[in-house]
Structure I
């Protein structure tokens, strides 16, 4: 499934700071498997898409690659409602 703004996503593995996280020490875990947040922006780093996820419970925004995220809810703009995805349909 294509990642887009306003989707609720889950982190698929622990992510450590690679030196791009402001105020974080290199190698420190910045996101853990199972954390949930919303994609708030899609940008680019070294010609690769980066998905900025806002974690509301800790009020933190972090950038991820597509393979580090899994969509768990999508917003249907036509219907105006959230669609919960099960792993079989994704």
Structure II
């Protein structure tokens, strides 16, 4: 199962980097010039900063990603110190 959303923000790279640093103490992470990946036990979260948006994807074998979507969105909101909303698209 794959779930994707876009978070509108002008601080996409800063927010993605903060979340990566926040979770790197608990999970394996990787960083390239294009994106940030966080390897959770049951999923991979990929954050791709762009100029006015942060692309977020969750890839997991789980059938229901709603709980994980909420956790990721809550953490992104905390890192940005503002409340984000998201419409997740499933594939």
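Suppose relative contact order in percent (Cα under 8 Å, 6 or more apart) works out to 39; of I, II, which structure was it derived from? Answer for the origin of the read-out: II.
Among candidates I, II, the computation of helix-only ellipticity at 222 nm (-39500 (n - 2.57) for each DSSP H run of 4 or more, over all residues; to 500) that gave 0 used structure I. For the read-out Cα extents along the principal axes in Å, a value of 32, 27, 22 was computed from one structure; give its label from I, II. Value 32, 27, 22 for Cα extents along the principal axes in Å corresponds to II out of I, II. Each of I, II could give mean count of other Cβ atoms within 10 Å over residues 42-49, but the derived value 19.0 comes from II.
Each of the structures I, II was assessed by mean count of other Cβ atoms within 10 Å over residues 10-17; the largest value belongs to II.
None of the figures in this text is laboratory data; all of them are computed from the coordinates on show. Quick caveat: nothing in here was measured; it's all calculated off a predicted structure. Cβ atoms are built from the backbone, for glycine too; each structure is taken alone.
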